[in-house]
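Given below, in the form of structure tokens, are the structures.
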Structure P
């Protein structure tokens, strides 16, 4: 049986991603690896230290031992995941890479929205990297939604959603609207579904596209 290893830094995203993986990759076994301290430390430092990178490499290596493909679901540790990918004998994919590639194809003025500064910068960097690889122009507007992460962590999901929606509307309908918005965190995906349908079409989330890419990789390595 094909096995997908998922590396997480936030416990609350696991149920939604697990359900979506079951829908998009039927018959594929899931193994979930969680270390919430990695993100907590990245938030405190507003970036990645050598110690955090070492821990991510270890976590990804553990997942790779029992998986055919490893999917890293946290954008904040994306650069560390890229390092780990070069050290593993199985494919390692960042959940947000297919989203970033799609954004570059969709337009030149791209918005990146996040509720954490530690996530905002790596996602914007990934979009720029994908634009360079595709030899496309990319003007990136970054927006940090202040207070939203604290609201979610305090058990106030409605307040989190309200703040994120305001940020999305600012990017999409403001005086200098972007063509497309990328959600820097998988946990923000349900919020975009609350937008009017015409605006939803201009918002890209990582879970579905990332899992579809994982399915394509599994097929290529002989595990349809």
Structure Q
């Protein structure tokens, strides 16, 4: 039996690295993208096939689409993301901060989703974006980190729109909240480690079906409000 093929975008560190580690250990064929050439050796050591990619580079994204031509993707996870300035309250972002956060968290996904769709459709696979509860408009109770919040709310909109079109092609599209995770982004005081977060999200993804399409889920499977 052919093992499932999983693509992890943003696999160099943190949650993306842990997704790569766990799926490779479970026997999946893992394609793992990374920015720094040195990170490729670590991903290869985990059993993944490293693919050099800067999600902010439109030319590199087009090259990835060509590389994936003819591939059947059972699962694609868009994990790459940045937090940006850790503001408290309504602090106007600098233009360069706005561009970096929105280009990484939103524009990259809007370029990746159409590029990945043919390979996902061929396998009737699942597309997941790593979002955040901070991007939920309904659940928002603070303005802290509002640039990051805005970017994740926008990413949720991208995922929801994609689910309308791609669901008709047999692709299940979901947004995931990993929890407050102990990574470089989440910090040492976060509530959950990456291994537990990813194990939970893998269970959510394994159970995802047509009824999950267009949904937003916590790492433990709880549906979240947009």
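Please treat every number below as a calculation from the coordinates, not as lab data. Being a predicted model, the structure only gives us computed values, none of them experimental. Cβ atoms are built from the backbone, for glycine too; each structure is taken alone.
Odds and ends about this structure:
- Value 21, calculated as relative contact order in percent (Cα under 8 Å, 6 or more apart), assigned to which of P, Q: P
- Value 0.60, calculated as FRET efficiency 1/(1 + (r/R0)^6) of positions 124 and 180 (r between Cβ atoms, R0 = 35 Å, to 0.05), assigned to which of P, Q: Q
- Structure (P, Q) behind the derived value -16000 of helix-only ellipticity at 222 nm (-39500 (n - 2.57) for each DSSP H run of 4 or more, over all residues; to 500): P
- Entry that produces 2.1 once distance in nm of label points 7 Å out along Cα→Cβ at positions 60 and 204 is calculated, selected from P, Q: P
- Which of P, Q yields 19.6 [mean count of other Cβ atoms within 10 Å over residues 108-115, calculated]: Q
- Here mean count of other Cβ atoms within 10 Å over residues 52-59 was derived from just one of the structures P, Q, and that gives 18.6; the source is P.
- When distance in nm of label points 7 Å out along Cα→Cβ at positions 20 and 84 is computed across structures P, Q, the figure 2.6 traces back to Q.
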